[in-house]
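Take a look at these structures.
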Structure 1
Amino acid sequence: MENAVAPEWQITTLNGNPPPKLTDFRGKPLLILFFSRGCNGCMGRAIPMTKTFREEYPQLQIVGIHTHFEGMKYSLHQIHEVELYFKLDYPIYVDQEMATYELFRAEGTPHWILIDAEGKIVKSIFGSQENARQRLAYVLEELYDKE
């Protein structure tokens with residue numbers, strides 16, 4: 001899937017407004033984090049990691065997509081609490097039926113998709129352990145060195 005144009009997502013917003021199209025994010029790199037509120041790696045490492053990436057790459061666009069992975073269902077209010085708790089400065093969307101999760105061939109949560117400014121998938125990485133963080137940091141560094 002890497003080097004392919006990213007497929008259009010099927011997401012909803014937390015507030016009921018129409019979601020943006022994935023193509024609305026073109027022009028700058030976009031980091032998508034598939035996560036679940038019930039995932040310890042997501043809540044303990046991946047979401048805090050997005051804040052670190054935001055500090056290191058302020059021009060990086062970031063989007064969180066909550067997925068109901070393994071049947072764990074959370075209300076929109078419970079998902080919004082994640083946004084408030086971490087004081088996120090990027091949007092959280094919801095993938096109710098896991099359609100977008102499957103389109104991007106996510107392997108679990110957390111799963112990272114890095115898309116370049118032209119809309120092509122640069123990297124797909126599963127996990128939140130140090131090796132996933134290092135691989136993602138390396139790709140971000142390479143991507144921003146090219147710009």
Structure 2
Amino acid sequence: MREQVLLQSKIAQGDFSRGGETSSNLKEALRKLGIKLTISRRVTIVTYEMEMNIIIHSLGGQITVYISSEQIRVVAEDLGPGIADVERALQPGYSTADDYVRALGFGAGMGLNNIKHYSDHFTIETEEGKGTTFTAIINF
């Protein structure tokens with residue numbers, strides 16, 4: 001089976017009221033396809049973390065989920081400041097979220113770490129002032 005787009009979703013900057021919507025829609029699509037719960041759980045965690053990262057740290061972006069017979073690939077592309085220090089951003093607990101975001105209960109600095117943990121392969125392409133692309137692959 002060739003790779004196909006399973007879901008594509010635009011994510012707006014600061015839209016906390018819709019945070020989690022993309023990952024919930026994906027969870028339902030994976031259920032309908034009969035994807036094992038262990039795989040579905042990993043994919044939806046990765047997608048949720050990417051979704052919240054776009055909401056919190058960027059000017060908006062999109063998530064596209066691709067599926068093939070071997071894997072699910074989640075790609076999050078955002079417009080935004082980029083990541084100045086990727087190694088530091090991957091450290092558990094490190095966050096650049098502001099006080100408003102933290103008061104809402106987000107920005108604990110575990111998002112990128114969770115994406116890395118639940119992915120079989122994870123890459124970050126970033127350029128300061130241009131944006132960031134996260135790609136996570138979860139194998140079947």
Structure 3
Amino acid sequence: MARLMSRELIESSIEICNNDPDHLKRAQLLTGKVIIFALDTPDDKDVYVTYTFDKGKCTAYEMDEEDAPSALRDRPFAPLKDGLARVTASYEMFVKLDRGEIDAADAMNSSDYKIEGNMVMLLPLMQAVDSWTKKIREIPKEY
């Protein structure tokens with residue numbers, strides 16, 4: 001069974017979402033890069049994943065892992081140039097989100113969760129993000 005933020009789970013989630021017509025319909029406005037940055041995974045790594053989307057379909061991803069605390073934490077982010085958004089949170093926060101113990105609105109009010117990007121552009125994409133999150137929650141995984 002794959003663990004959250006592992007390459008195996010990332011690839012499974014991309015395959016499932018890319019082959020789900022309902023998800024693709026909900027995510028059709030999502031075109032560009034979205035970065036998920038998890039700090040302090042159980043392997044004492046920081047994991048930086050850049051997803052590339054075209055009309056809701058994930059067409060590529062890049063994954064960087066470094067021992068925590070890593071130099072990835074100092075990587076600059078320029079909205080639009082580097083991506084639509086970068087979400088940075090502790091691994092534990094991503095676990096709570098995945099388990100449904102906390103919703104995105106509550107996470108955004110936490111000091112353990114940071115979202116960078118043009119919020120006016122991001123709001124219409126929330127349907128896509130919500131759909132992606134729900135699909136990933138359905139995948140059996142380890143934490």
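Brief remarks on what is shown
- Highest-scoring label, criterion being distance in nm of label points 7 Å out along Cα→Cβ at positions 14 and 46, among 1, 2, 3: 2
- Ranking 1, 2, 3 by mean count of other Cβ atoms within 10 Å over residues 62-69, the structure that comes out highest: 1
Read the figures in this text as sums done on the coordinates, not as results from a lab. As the structure is a computational prediction, the values presented were derived from the model and not from experiment. Cβ atoms are built from the backbone, for glycine too; each structure is taken alone.
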